[in-house]
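*Asks:* Structures are listed in the sections that come next.
Each reported figure results from applying straightforward, stated rules to the coordinates on display, with no laboratory input. It should be emphasised that the depicted structure is a prediction, and the values quoted were computed from it without experimental measurement. Cβ atoms are built from the backbone, for glycine too; each structure is taken alone.
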Structure P
Amino acid sequence: MSRKLKLRGALKVYLMWPFILTTMLLCMNLSIYAIDRKAGLVMTGFTFIYFLMAIAIYLSKRHTIASELVRYAMDYGQVQKRLLKELNLPYAILDVDGRMQWGNDEFMDVIHEKSAARRSIFNIFPEITEETLPKKEKDEELHITLHGRHYKVLLRKVIAPDFDEDANWNTHDIENAWDDRNALIAMYLYDETEIITLLKENKEQKLITGLLYIDNYEEALESIDEVRRSLLTALVDRKINKYMQGIDAIIKKLEKDKYIFVFQQKYLPFLQTSKFAVLEEVRGVNIGNEMSVTISIGLGVNADTYISGYEYARAAIDLALGRGGDQAVIKDREKISYYGGKSIQVEKSTRVKARVKAHAFREFVEAKDKIVIMGHKIGDIDSFGSAIGVYRIAKSFNKKAHIVINEVTSSLRPMMNKFVGNPDYEEDMFLKNEQAKEIVDINTLLVIVDVNRPSYLECAELLERTKTIVTFDHHRQTNEAIDTAVLSYVEPYASSTSEMIAEIMQYIGGNLKLKPLEADALYAGIMIDTNNFLTKAGVRTFEAAAYLRRSGADVTRIRKSFRSDMADFKTKADAISSTEVYLNHYAIAVCSGSEVDSPMILGAQVANDLLNITDIKATFVLTDYNDIIYISARSIDEVNVQVVMEKLGGGGHLSVAGAQLENTTIQDAMIKIKTTLATMYEEGEL
């Protein structure tokens with residue numbers, strides 16, 4: 001066997017050095033012959049003797065050297081094997097099917113079950129599957145948990161070519177070798193328990209900045225006797241401070257109704273699980289006050305700096321207040337989470353804010369040459385009426401004004417036809433999107449009414465064409481907002497945007513005088529959004545309606561404009577007859593839009609009508625129109641349909657909300673609604 005052993009590589013070259021040197025000596029000998037013949041003969045003799053000795057040594061010691069090398073290699077392999085077996089890093093060899101072929105001592109101490117691993121490593125680590133095993137030269141990395149410890153697993157596929165020196169591997173052979181059943185997989189385990197524990201502790205100990213505002217401090221105090229006001233304030237303070245002590249928070253009162261607090265992030269899951277129980281606790285404080293005290297909370301999470309965390313908290317509290325208060329908002333970088341918001345926003349009796357906004361709006365109107373008014377897609381009566389109100393404001397200051405409206409629904413057409421072709425109004429009063437893009441420039445005032453989400457606008461491109469944008473809306477804000485607005489008046493307590501515009505008109509000045517048709521449009525907007533003054537109608541709603549009546553609004557004329565044709569009436573009847581009651585209290589219906597012009601409007605009307613059924617807490621009507629599923633959600637006071645719709649990507653108010661679902665079917669949309677309701681019911685959110 002030893003005689004057949006062949007040497008190769010650097011060792012073979014090393015043993016060939018005597019013969020190489022002999023060649024050099026021969027060359028030297030020839031050079032000496034050229035100088036002196038006798039000296040050349042002497043050199044030839046010594047060269048011949050050296051060559052004979054080199055051959056003798058090579059032949060006699062060749063096999064001895066080879067044997068010593070083999071013995072050294074064996075000893076070295078044993079040492080290497082022992083070192084690998086006693087290596088402090090868990091290491092194992094698997095076959096391509098995931099069966100363990102060999103593992104060092106450290107690996108065996110980790111798995112505890114050698115026999116199970118020999119059957120399949122999947123028995124020990126369920127996270128490792130056949131799909132996660134490496135298929136090519138790319139390593140696979142996994143993170144697993146075993147016996148309460150965390151490990152990073154590195155899987156590396158290994159191929160070993162034949163040791164025969166005649167084996168010539170080309171690219172094709174190597175590629176095929178990766179799929180060879182005889183290939184092996186090296187598995188390394190890196191214990192990262194301590195690292196994960198330290199990272200978790202570091203994250204849990206990060207400080208979160210929070211802001212807490214009392215929504216209705218002044219109003220709540222006014223609803224109680226003066227001698228008991230200090231007691232009410234003390235009880236609210238006690239509830240807040242006691243709750244903050246439970247999460248080891250430091251809280252400081254900034255003003256009489258504003259607090260700032262900081263706490264460790266490890267308490268955040270508790271707050272989320274309890275859905276910020278302090279909201280309910282403060283709301284439950286009652287010592288004879290007619291109005292419940294509500295609070296809003298804003299938290300900034302996972303900010304890079306404390307300043308950024310405070311800015312996140314500021315943005316969160318602004319969003320909570322903009323949505324009507326009585327809720328907690330968490331801003332985690334770009335992610336926004338909402339909790340609470342179940343109570344109805346109390347209308348503020350003071351009109352100071354409306355007066356301030358009116359004066360600010362007047363300054364923008366006077367500073368611009370032309371005004372373009374825009375509502376939401378598939379505009380309704382409220383959007384149209386409020387746009388007409390802003391149009392009248394612009395004309396009272398002798399400004400050129402236009403209203404952007406593309407699709408006119410059947411419910412809106414009777415009202416709009418009174419303006420189209422009317423000699424009292426300009427022919428270009430109403431514009432399409434393309435016409436509006438040509439008109440809007442840097443010197444244009446863009447007024448957005450009845451919407452505060454860019455994706456719902458008639459023409460969102462107009463936002464980029466001017467920097468002077470004003471927003472009037474009564475819908476609760478979401479994390480999608482028009483950030484470039486120079487003036488934003490969003491009041492969720494208002495019944496409609498038409499009500500807000502009617503108030504603005506009373507303070508804006510400029511010798512403004514409404515025409516009867518314009519008063520009709522604003523009054524109709526209030527009627528529709530309040531369901532004939534049955535929903536969200538407060539004192540200021542009736543005051544705005546009274547102002548419009550004095551300006552010439554005719555209820556009889558408006559009622560005639562709202563009458564439905566026979567096709568609409570039959571569609572509503574079919575939708576009501578096919579209504580399904582889910583979980584005993586939630587009515588779900590489908591309004592067909594194939595034979596009517598404005599199926600979404602009919603869907604909203606059906607949702608309102610279904611509330612008249614006993615024991616129905618909320619209604620959801622689905623309408624398929626232009627490959628989009630429109631959902632109209634309504635309730636009286638028992639269910640916050642806004643929260644339900646937000647889970648489907650929509651929004652609105654506590655009792656009036658909606659959503660739009662794209663790339664889906666009516667059946668899938670119904671399943672989504674039912675799943676959302678069931679989940680919220682199980683979690684106690686309904």
Structure Q
Amino acid sequence: MVDISSAVSRGLTAGVSRGRSVAHAARRQLPALADTGSDEEHLSAAIEWLFRSQDATGGGGSAATYNLLLGWEPPYPETTGYVIPTLYAYADDNPESEAFDRATAMAKWLLSVQRADGSFPEGTGERGDPNVFNTGQAVFGLVEAYRRTGEEAYADAVRAACDWAVVAQDDDGAWRRYDYEGEVHAYATRVAWALLEGASVLDDRAETYRNAAKRNLEWALERRRPNGWFENAAFVAGDDPDLHTIAYTIRGLLEGGVRLDDDAMIDAARGSADVLLELQRRTGSLSGTYDANWDGTWYRCLTGNAQMGLVWLRLYELTGEAEYARAARTAAEFLKRHQSLGGPDPVRGAIPGSYPHVGGYLYLRYPNWATKFFADLLAGLADASPPEATGGGQEAPETTATKWKAAITGETVTDDAPLRVCLLFDGEGTERWVADAIETMLAETNAEISLVVINEDAGLLGSGNVKRGVKYPAYAAYWIASALRPRRSASERYDDSVHISEITGVDDVEWIRTYPTNVSGLWNELPEEVVSEIGARSDVVFRRGFGLVRGSLLSATEHGVLSYHHGDPRAYRGGPAGFWEYMRDEETAGTIVQSLTDDLDAGVVRSYRDVDIADCDTLDEIRRALYGGSTGQLAEAIEAVQDEDREPMVVDDLGPVYHPPDLGELAAYARKRYR
């Protein structure tokens with residue numbers, strides 16, 4: 001009777017936990033609500049979740065997934081194998097943690113489930129038919145356990161597993177027996193990589209294992225098409241491969257090439273990784289699957305994004321090229337928005353299989369391998385030395401902007417060193433008045449656009465908008481309603497959306513996509529990998545994105561960060577632009593371009609204008625006057641920062657900071673507008 005009661009109690013507890021986890025996961029489907037923190041916080045949360053995945057199985061192997069509907073799954077020999085090196089590596093930097101002991105416990109569990117023939121079972125649990133891929137992944141953990149403990153039992157297990165894999169291999173290097181669905185898979189390059197790991201600790205078998213690995217990797221090279229896509233990379237023949245298995249294939253080929261000192265393998269892996277890097281540049285986070293033309297699907301495979309981050313980070317280590325470090329950082333920041341630092345134990349710190357949760361890869365589940373690869377990525381970024389930006393020391397070339405300026409002014413441009421301007425945007429669009437300001441700057445100054453940085457965490461549901469909406473719900477509702485209201489006129493307006501590729505002088509410039517990091521409230525910093533590139537390739541930054549920015553970006557360039565504020569900082573800091581001037585019946589307002597500091601609207605003023613708003617009867621008319629009348633100020637500010645003899649305007653007596661109106665203040669606005 002006691003046992004039945006205890007079982008019922010455990011069942012009820014598990015049910016309540018699943019219910020809370022489902023509710024929490026549903027709320028976190030909006031990435032803008034994510035509680036992003038430092039890399040260290042996210043890494044710690046990931047490791048703690050891996051600990052809980054072990055506890056859920058009784059302390060041996062790591063549970064394959066947490067299923068939002070069914071709870072924890074049984075332990076998975078395959079992925080437990082490569083979780084082990086992650087925990088040992090974490091223990092190196094955190095010796096006070098349980099990571100070393102837990103990794104060793106996982107390795108001992110692997111010894112207990114190894115089959116008599118040396119193989120490891122397919123699927124989850126402790127029993128099953130032999131599987132070559134699972135066996136290869138178990139080898140990673142056994143090799144690392146042997147290195148860390150020196151216990152011969154692990155070396156013996158590595159020998160048995162690798163010997164079995166060699167015997168199971170076909171003459172052409174592929175594995176057709178004992179693999180998933182009885183099919184051949186290009187992603188078995190990770191088995192070849194595992195054999196090379198075995199060779200590194202077993203001298204007497206090294207040549208045999210290296211030869212077997214080389215045969216498989218050469219076979220995989222034959223599966224690679226000229227565009228970098230791999231045949232046989234999907235789990236099931238005929239399906240489009242998941243990003244997860246594509247990344248498996250590339251990483252195995254890359255690591256195999258490095259260990260075999262084979263340039264053809266390294267170049268092939270790098271070429272495929274470069275295709276995905278370009279896709280990240282063009283479309284943002286990577287898709288869930290890719291067909292033979294590299295066309296993706298509607299959802300994101302979070303596991304694969306973490307894996308590709310690791311591939312790019314490895315290429316950065318091998319080449320020193322900063323674009324790989326930036327791509328890895330972008331992947332990490334994307335994933336941080338899908339890992340919760342709070343919530344119930346089963347989901348706190350874990351990475352889902354897909355975004356959204358109902359995506360095609362491991363839907364409604366948190367696989368332990370997604371969290372493992374994410375942890376590896378964060379740890380790798382911490383260990384990587386700061387990248388040297390590719391633009392350092394290069395002379396600014398003559399660009400489209402220079403030619404365009406000469407064409408419309410009739411002047412011969414002779415300045416060999418134009419001022420290099422980096423533009424910060426939220427997404428790929430901006431307002432018409434901003435486009436006009438940039439084109440005016442290019443026409444009237446010696447400025448060139450050297451770099452464009454795109455905030456991927458932007459748009460209606462971006463973090464900045466959502467956080468402002470949560471903090472100021474009444475104004476958010478008003479803003480959305482205003483945006484949805486039909487325009488009365490078909491003529492061009494100052495706030496019309498313009499795609500940045502349509503701005504002359506910007507269309508042929510390199511773009512970098514990234515996410516804010518170290519987000520605190522409405523304040524953002526940019527990743528150091530991106531700040532380094534901005535500093536090397538730019539003399540000044542123009543901010544029209546990323547919200548309130550602070551940190552190293554402000555001092556990365558010679559002339560800092562320029563930003564508009566449509567208000568006189570001596571009277572109206574904060575915003576919304578023109579709203580409080582309208583409510584107080586002001587006859588004039590100010591517009592400035594300032595050099596940003598860590599304080600809100602408190603920087604050195606590079607350009608100031610008084611705007612007559614006495615005849616403006618509506619808020620929209622005031623904003624039209626403020627925005628439309630300020631397009632020339634960016635050019636003025638650019639000239640001001642270059643003129644060492646010009647005394648900047650320093651505001652010693654700053655005015656109060658205004659915030660978006662609450663419901664009562666909006667009601668007062670509505671009454672005033674109606675009258």
Structure R
Amino acid sequence: MTASRLDFHLDARASHSRARAATFRTLHNEVKTPLFMPVGTQATVKAQLTQSLEDAGSQVLLANTYHLLLRPGAEVFRRTGGIHGFMSWERSVLTDSGGFQIFSLPHSRSMSEEGAIFQSYLDGQTILLSPELSIETQKAIGSDIMMVLDQCIPSTAPESVAKEALGITHRWAARSLAARGDSLQSMFGIVQGALFPALRKESASALTEMEFDGFAIGGLAVGEGKEAREEICEFTAALLPEDRPRYLMGVGTPLDILEAVHRGVDMFDCIIPTQVAQRGGAFTSRGFLQLRRGIYKFSQEPLDPACRCPTCKRYSRAYLHHLTKTKETLGWQLLGQHNIYFYHQLMREIRESILEDRFLALYEAKRAFLQEDDLDNPVLHPKAKRAKSPPLSLGSYEVHTAREGFASIRHVTSGEIMHSRTPPMDEARALYVEQAHLAERLRWAPETPGEEAEPLVIWDVGLGAAANAMAAIQCYEAESKLGPVRPMRIVSFENDLDSLELAFLNSDKFLYLRHGAPSGILKRGEWQSREFPGLSWRLIKGSFLETMERVEERPEVIFYDMFSSKTCGDQWTLGLFERLYRECGDRGTELFTYTCSTASRVAMLGAGFCVARGRNAGEKTETTIAFTPAASRRGFAGRHEILGADWFAKWKRSAAKVPADLSPEAQSELEARILSHIQFRALSGHGAPL
């Protein structure tokens with residue numbers, strides 16, 4: 001390889017660790033590693049002045065090519081001389097390529113060899129983001145380090161999907177490098193390959209043959225758990241050249257960064273410091289503090305007695321608690337200033353320890369408090385015990401391997417298989433997350449400073465092996481990295497956890513469970529994300545029919561994924577859906593389920609729901625979407641294909657229009673309800689259609 005544009009020098013390596021300290025020079029300043037880069041998505045780190053960032057020790061800021069392409073646009077940077085003068089920042093800028101943001105737009109983008117076609121969220125304009133356009137935009141922005149355009153996929157994707165994306169990523173990397181031309185800006189390649197070591201090795205081998213100035217480890221922190229992330233991070237870092245910077249994209253918490261430094265990584269970025277600050281969170285030398293808690297109402301202590309940042313020097317915990325509770329923007333600004341200072345101070349201490357060859361001692365000491373929650377209210381995170389050879393059956397369930405090679409869970413007694421024709425996460429995303437437009441529902445922009453969004457509540461009925469809940473969690477984590485989102489609360493209903501326990505024990509076959517959330521559900525029946533404070537999940541154990549009324553939070557979205565009526569007959573009755581309809585009340589609730597049976601649709605219609613056709617799934621040509629009339633006033637329900645004249649005519653001709661187990665009077669009443677249903681009024685001559 002030719003010499004790097006960054007003039008990279010390795011200063012020291014730690015004993016008994018892969019940790020290293022280095023120095024390199026960009027077009028604007030000398031950079032010392034390991035380093036953390038605050039995220040300035042739209043040419044601003046949220047709620048922070050560039051002067052504050054300089055004072056805290058920021059060496060490099062990260063900006064987002066996708067967002068800056070849309071607004072203010074490349075031409076603004078060309079006319080104003082680039083991002084540095086535009087945002088009054090004299091040090092380095094790294095621009096990502098836009099690949100991750102495109103990955104996070106499942107409803108409004110398509111991928112091809114040419115690039116990613118997406119619709120602007122500003123004006124609906126269709127844009128083809130090709131490697132060439134991405135690099136031209138980054139050249140106009142004038143960043144010191146540009147990233148190649150890559151195809152980002154969930155880290156838990158099947159191997160066949162990961163391999164296909166790898167080929168595109170490598171071809172786009174070559175095109176990105178060619179598009180740079182004679183620009184003096186540096187460029188990093190991005191190693192992909194999901195959680196498959198062989199693909200990671202293939203990717204690193206292909207990219208290190210190209211003349212990149214550094215290399216990023218991509219495709220992590222997008223669905224996998226901590227253990228899997230650290231394992232793949234260490235494996236990939238060892239494949240990369242010693243004389244180039246190594247950048248782990250989108251990671252993470254202070255503990256995540258410490259662990260990755262130990263495994264040989266030099267550079268990091270994440271929105272966590274400012275994101276958790278917005279919700280009252282602070283990283284301190286005593287652990288993570290949540291300033292919303294009433295225990296701080298009268299506390300005159302500084303936020304962190306060991307910290308010398310401006311926030312800790314001047315303001316008490318009582319005042320910061322007050323700002324957080326009153327949702328004053330100043331609270332976000334002060335806590336964000338402290339968190340960024342804390343991150344940079346941690347990086348300085350890590351670098352110094354490497355130079356003095358005492359990193360391992362610092363690593364052990366820091367781990368002791370970086371993994372702690374608020375020490376005034378510690379939360380324990382017990383690790384699930386794993387057998388050396390996990391069982392392939394538990395209770396009434398067994399692990400089933402499909403002809404296509406993916407694993408799912410089979411109910412032995414009934415023979416029913418969860419996700420029999422499609423990998424669990426593929427089906428969960430397609431039928432539940434994407435049909436519910438979950439990413440769109442989560443995106444939220446406050447109209448006034450300090451405004452707080454209403455939580456998005458999901459009822460996950462039939463937890464099973466947790467694919468639907470985990471798909472929703474992955475969606476939330478991806479959206480949170482792009483901008484403000486609503487809090488999301490998942491409530492799962494399940495009377496038998498053996499299916500989840502079995503899948504969890506076999507997480508080598510169910511990669512999506514390599515995440516902290518399933519462990520929390522199995523151990524405590526609840527989980528609260530530390531990285532994303534607005535995200536929580538809890539379990540209601542028992543029959544859904546008997547427990548739904550115990551839950552105070554009414555759902556906006558319902559994932560209804562119970563076993564079929566042959567196995568769980570009482571969960572598909574008119575009576576159940578009537579009770580569910582009452583629980584939804586006047587709320588605009590939408591329900592998504594895999595079934596397309598006439599009996600189930602009749603029960604939903606009879607209960608008062610409107611019913612539409614859903615996507616096909618496996619051998620089913622269509623599935624079912626039900627929603628309350630109140631939901632028809634929301635934008636999402638209006639996109640569904642409502643059951644119309646063809647279904648109505650077929651139903652009227654049927655010899656079994658209503659359940660046979662109802663009394664004659666109840667059958668007549670139910671038939672009359674459907675004939676006069678708002679959805680079919682025009683067809684029955686009863687008035688205007690829905």
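*Asks:* Taking FRET efficiency 1/(1 + (r/R0)^6) of positions 37 and 157 (r between Cβ atoms, R0 = 41 Å, to 0.05) as the criterion, which structure among P, Q, R has the greatest value?
*Replies:* R
*Asks:* Now for a separate question. For which of the structures P, Q, R does the calculation of helix-only ellipticity at 222 nm (-39500 (n - 2.57) for each DSSP H run of 4 or more, over all residues; to 500) return -10000?
*Replies:* R
*Asks:* Now a separate question. Between structures P, Q, R, where is distance in nm of label points 7 Å out along Cα→Cβ at positions 61 and 589 highest?
*Replies:* Answer by largest value of distance in nm of label points 7 Å out along Cα→Cβ at positions 61 and 589: P.
*Asks:* Can I ask one more? Computing mean projected area of the Cα convex hull in nm² gives 31.2 for which of P, Q, R?
*Replies:* Corresponding structure: R.
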